[in-house]
1. Given structures P, Q, R, which gives the highest value for relative contact order in percent (Cα under 8 Å, 6 or more apart)?
2. Once FRET efficiency 1/(1 + (r/R0)^6) of positions 317 and 397 (r between Cβ atoms, R0 = 41 Å, to 0.05) is calculated for all of P, Q, R, which comes out largest?
3. Identify the structure, out of P, Q, R, from whose coordinates distance in nm of label points 7 Å out along Cα→Cβ at positions 53 and 349 was calculated to give 4.7.
4. Using distance in nm of label points 7 Å out along Cα→Cβ at positions 181 and 437 as the calculated read-out, with 6.3 as its value, let me know the right label among P, Q, R.
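Derivation of every value follows stated rules applied to the coordinates shown; laboratory data play no part. The structure presented is a predicted model; accordingly, all values stated were derived computationally and were not measured. Cβ atoms are built from the backbone, for glycine too; each structure is taken alone.
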Structure P
Amino acid sequence: MTDDPLLDFVAATAAKLRVPGVAVGVWANGREAYACSGVTSIDNPLPVDPRTLFVLGSVTKTYTATALMRLVADGRVELEAPVRRYVPELKLASEAAAASITVLNLLNHTAGLDWRINVDTGEGDDALAREVAALARSKLIAPPGTRASYSQAGFDLAGRIIEKVTGLTYERAVASLLLEPLGLAQSCFDRDDIMTRRFAVGHNLGTDGVLRVARPWRHWRSDSPGGGLASSVADQLRWGRFHLGDGAVETGETILPGDLFHRMQGPTVALRGGMLGDALGICWFLRDIDGVKTVGHGGSANGQFANLLLVPACNFAIVALSNAGPDSGIAFNAAIVRWALEHYLGVIDRDPEPLPYDAGRAREIVGTYANDMMLLIVASDGTALTIECRIKPEIRTAAPIEPPPDLPPATFGLLPGTGDGYMITSGGLAGQRGFFTRDATGVIAGADLAGRLFTRMPAAMP
């Protein structure tokens with residue numbers, strides 16, 4: 001034990017959850033605090049420190065959105081403009097949707113695009129252009145602007161807008177627009193840059209209970225706008241402090257005018273029934289916790305997880321990075337964020353109490369739900385409900401890279417109210433909330449988890 005409560009809690013929680021390496025940063029009361037524990041890899045261990053790079057996953061989306069807002073400030077992009085103004089070659093399954101999707105629809109996940117497309121378009125500078133071409137084969141889950149559903153494909157398309165407008169690759173444009181002005185020297189996309197520094201690798205728990213290094217280390221290049229940045233906890237805390245400010249960098253230069261800067265943290269579309277937030281700003285998830293407004297984003301890579309949460313009214317930021325799969329990494333990050341909110345601010349994030357098991361409502365929701373990549377299997381044993389998250393067998397078989405393991409079944413309970421909300425109560429996703437959706441006749445037609453829509457599949461014939 002040390003005299004530092006943050007370090008003590010971080011180390012104890014990582015050990016309890018079997019996370020090999022973690023890095024946590026807090027900005028509170030005008031000062032930084034770091035707590036790092038464990039190693040970068042169980043096979044080739046190096047101590048994790050504040051400069052160790054982790055794959056941020058979807059926290060990268062906050063960079064894509066901010067880079068686009070810089071282009072908005074320069075008059076080179078309009079949020080309400082159709083995407084085709086900048087990417088005229090865009091084709092989708094619906095011509096009407098392709099013509100009407102706006103830049104803002106991409107940035108607040110209301111474009112109607114499915115979660116992602118499972119295609120490796122290579123590591124060349126044309127990777128994003130080739131993914132955009134592949135969108136023609138991707139289905140739409142809703143007309144543009146009608147509902148929010150988390151979309152990696154949407155943010156990859158947003159990255160293509162950046163390329164078209166700047167004439168640079170996405171990675172070079174983000175470096176020029178953000179990384180260099182902010183002094184984020186420990187943040188990069190290119191593997192040749194990353195491999196010369198200390199970096200963490202992911203780990204996943206096998207079905208035999210053994211923790212192993214996750215391979216591949218990161219996804220293909222076309223996923224860079226939605227999840228490809230590698231960065232340190234020190235750089236992420238600097239990034240959080242920038243978004244707590246007024247759009248200026250430490251030199252005094254304003255790289256984003258205040259009105260656009262704060263617009264990113266204002267609600268653009270309401271959310272319901274989930275842990276991600278009460279509303280979406282421009283990319284950011286907005287959530288009221290214990291009466292306090294928070295602004296945040298999480299991210300997942302293969303066996304790595306990242307969280308960034310801001311409390312603007314308190315000039316507070318918390319960053320949590322971990323290098324273990326969903327059974328432990330998600331739980332670690334959630335525990336650290338909750339502890340920090342309570343310890344530094346007295347803000348308590350309470351879980352709602354699920355309702356007792358109801359056989360009638362269980363019959364309504366039992367079934368299989370699917371999106372383009374995954375299955376949710378909802379089952380009942382007559383006394384409790386379980387939910388299981390699996391990668392589709394055909395995706396797992398055809399994947400050019402080794403997909404992460406499926407999550408084992410976890411118990412969940414329905415929540416009070418009329419919104420068909422639910423909360424997972426066991427396993428690595430414990431505390432995660434979602435909701436079921438009904439069609440015009442009142443029949444359960446879909447399920448949302450982690451902001452992603454899963455459509456109910458027809459029941460198998462007896």
Structure Q
Amino acid sequence: MPTSATAIEHLRNHHQTYLAELIEFIKIPSISTLPENAKDVNHAADFLAQKLKSLGFEHVQIFPTARHPIVYGDFLKAGANQPTILIYGHYDVQPVDPIELWNHDPFTPTQVGDDLFARGASDMKGQVWAVISAIESIIRTDQFPVNLKFILEGEEEIGSLHFEQFLVEHKDLLSASFSLNADTGMLAPDLPTIVYGLRGMAYFEIKVFGPSHDLHSGVYGGVVQNPAQVLADLISGMRDKDGIVQLPHFYDKVVPLTAQERTELARLKMDDAYYQNQTGAPTTWGEKGYTPVERVGGRPTLDVNGLLSGFIGAGAKTVIPAWAMAKLSTRLVPDQLPDEVRQQLTEYMQQHAPETVTWTVEQLSGGSPSISDINTVESKALANALETVWGVKPTYKREGGSVPVVSSMQRVLGIDSVLTGFGLPDDNIHSPNEKLHLPSWFKGTEALVHFFYNAKR
């Protein structure tokens with residue numbers, strides 16, 4: 001009689017096949033933010049739809065949105081008494097800039113030792129293909145133990161612009177017991193991880209306007225206030241010397257870390273030295289009164305992501321710029337909401353921007369934070385699967401990054417998500433030389449096989 005061991009044997013015998021398929025998937029430059037890559041995003045959606053069909057998934061459909069499509073398919077052969085798992089993933093990737101810092105072509109996957117280098121290798125095409133490979137290994141050897149639904153989007157890297165609307169419009173189609181989301185990662189190759197908390201995000205573009213056109217800084221310097229200087233002053237005032245954000249009411253809804261959480265987070269050994277090693281920074285910095293791992297998972301932030309104004313070419317050009325722009329992101333914790341942070345930022349600008357300039361605040365994207373229960377049946381099923389493969393109990397952590405779809409599913413579909421993934425902290429996601437650690441990926445795929453059997457009622 002087939003068992004999980006049979007599926008694991010099939011998986012191991014086909015490692016190179018699944019890796020070759022992943023490489024073909026990664027080769028598609030599905031950069032969602034660039035208009036010139038729209039056809040590539042559609043190509044990636046087609047690639048996934050064809051794969052699901054080849055596995056016997058039914059009702060496979062590519063749903064268009066106002067930007068990039070969503071892929072759906074289901075495999076509902078385990079019977080009504082078994083849970084239905086809604087598997088989430090995204091197939092879009094980040095831009096590759098600065099291209100000159102890559103050691104290999106970003107869309108020509110290159111294996112160096114145990115690592116596969118390419119854009120999207122870790123975030124999150126590798127994670128999507130780990131799930132698909134685990135599913136295929138069971139389908140090829142056994143009757144699948146639970147029911148499955150896939151929802152794969154192409155807009156995660158630009159804020160999942162149309163995802164929640166899709167959930168609302170297809171709520172019945174997407175009904176499930178819970179969601180499996182592999183868009184997080186591990187702390188180390190020998191330490192499997194389950195993420196129970198995610199920060200949300202609100203992303204803004206601020207513009208400050210002064211004169212109607214660039215001015216000669218000799219003729220007009222000291223007469224017209226410089227928008228770039230005004231913007232720099234405004235940004236400087238958004239945090240104090242202790243790292244505390246100065247937007248009005250920013251912390252009003254922040255749920256403090258409990259003593260138990262702080263104890264558990266301290267067990268992760270992610271101290272100052274850990275973050276210095278991961279980042280190459282001379283030392284760590286952040287909100288006073290919290291350890292680095294507490295700041296990353298349990299405290300909100302405000303960061304400058306980009307600045308633009310005036311002349312930035314080689315050499316000198318003496319101008320007072322007509323305008324200045326900054327892109328800002330805030331990472332949010334329960335129970336902060338993106339729209340409320342937008343109002344707080346607007347209020348800050350109203351209070352502090354001088355009358356010598358005009359300004360605008362535009363919210364470009366946002367997502368709410370979320371907390372999941374680690375004591376659910378499905379969370380324990382995943383924990384047992386990870387322990388089976390790695391031989392150690394998984395660690396639980398709050399993730400500093402954002403996966404807005406988790407809160408959307410909680411809010412619209414009424415289901416929680418089990419969060420895992422097999423990327424590592426040094427995978428360079430969103431950066432040049434993104435990579436996937438293949439031994440962790442193979443082990444993670446095996447753990448997913450065990451998870452699907454463990455999830456059977």
Structure R
Amino acid sequence: MVRGHFFGLLVAALLSSNAAPAFAADQPVAIFHAFDQSFPTIEGFVCNLGNQGYSHVQIPPAQKSSTPLGSWFFRYQPVDFDKIEGRGSENELKRLTDKAHACKVKVIADVVFNHMTSEPSFGRLDQFPGLRPNDFHTRCPINENDFKDGNTSKEISCWLNGDLPDLKQEEQRVRDVQKKHLKKLLNLGIDGFRFDAAKHMERQFVKEYIDFADRESGGNAWNYLEVIEDNDTHLEDYNWIAAVTDFRLYNTLTNAFKFGGDLRSLRVPTALNDTRSVTFGGNHDTRRQIGNQPINNFAINPCDATDRSDCHLAAAYVLAKESGTPLILNEDNLVPYIPAGVKFRQIMQQRGRENRKVQEHVLGVVNSPTLLVMERGEEGFFVVNKSTSQFNVPTLDMTLTNIDGCYREIRNNFTVAIERNNQGKKFVTRWGNANRDGMEVQGRDALYFIREPFSTCRS
């Protein structure tokens with residue numbers, strides 16, 4: 001083997017490594033995505049998030065953008081990295097972070113470093129403060145398949161969507177301008193960053209930004225990268241740098257929870273093998289509508305293609321999992337079982353730190369395409385029913401599970417008992433009251449149970 005070839009293989013191996021970064025801030029319990037909300041609005045409810053169990057809130061991009069009061073996607077079209085404007089001022093952002101920290105909630109800022117705005121009033125590349133025309137890649141012709149067909153060079157060097165001016169991260173001036181933005185945000189109390197469109201930037205420069213945030217924060221920043229897989233870009237290409245968005249799991253969940261999908265496919269789900277990955281039942285890139293507002297005609301494999309509650313049930317599942325970092329879209333938190341799932345996750349993490357058994361395991365006690373039961377060791381379990389019909393069985397054998405004792409459902413506050421009979425087998429002997437065995441779950445619902453002293457089931 002020639003020396004040059006060996007060196008190339010060594011570099012490739014290092015770049016594809018799943019090794020954790022040098023700094024490792026505490027992984028979030030769950031992140032509330034305050035999609036397109038203003039800093040004063042978020043300040044008004046951030047303490048409620050802390051009470052619900054959220055450890056982090058993610059805010060919109062803070063830099064000055066092309067049309068501050070226009071459609072949400074203009075927030076992702078920067079104009080000036082030196083100005084905080086659009087969803088609030090510097091003072092309003094500082095008030096938000098101060099309030100959040102007082103409530104023990106950390107703040108993640110969305111940052112957009114790949115490109116600038118396509119707004120016609122900024123048609124000349126010499127109009128962006130701190131940047132020069134040669135800080136941009138040359139505009140190149142693209143077609144709709146160029147970002148899907150495995151053309152990495154076009155993904156990195158062409159203008160995004162053909163019209164968003166693409167920055168040259170290889171220019172030191174560009175990186176300096178953007179690091180200054182990171183530093184400003186850290187000084188305003190920001191605790192971590194989401195890097196938008198990470199796969200459209202060279203990995204070495206993405207890593208440089210992450211390393212900078214780590215150094216400037218003293219290792220306390222928790223960062224993640226938006227990476228949308230295609231034919232030639234894989235999550236493993238970037239997760240050695242930081243946590244990434246697990247679109248692989250998202251696609252698995254969308255297929256399982258949609259009409260005709262099978263929840264038994266989640267017994268061994270297809271997902272990135274990384275416990276840090278940001279997991280979600282739907283986000284602003286995969287939703288066609290939030291509330292009554294259409295937001296994305298080009299949503300990626302939309303989870304709300306037929307029923308928006310498919311997205312909610314998938315979000316309930318990621319909250320129940322031991323692994324991953326759940327990202328919950330603001331609208332979804334209005335669904336009653338989602339805050340219950342956040343509290344469940346917080347409790348499971350606390351009990352895990354106490355060395356109690358909280359390992360996730362999808363159980364085979366029910367063989368159904370529409371109902372899934374997941375245990376969290378001995379300390380809790382989760383049930384989701386995606387059918388519109390009630391699930392009702394009079395007897396449920398739990399012998400081969402770790403679940404044993406008394407459990408309380410967080411949202412509805414009813415109790416369930418699992419006990420052994422004279423033959424040593426375990427069954428559900430109480431579901432809500434002493435006269436009800438088995439299991440009963442309403443249609444389109446999710447339930448979270450935590451272990452309690454057995455006396456709770458006798459009351």
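1. Working: P: 17; Q: 26; R: 12.
Checked P, Q, R; max of relative contact order in percent (Cα under 8 Å, 6 or more apart) sits with Q.
2. Details: P: 0.45; Q: 0.25; R: 0.95.
For this comparison of FRET efficiency 1/(1 + (r/R0)^6) of positions 317 and 397 (r between Cβ atoms, R0 = 41 Å, to 0.05), the top structure is R.
3. Answer by label: Q.
4. For distance in nm of label points 7 Å out along Cα→Cβ at positions 181 and 437, the value 6.3 is produced by structure R.
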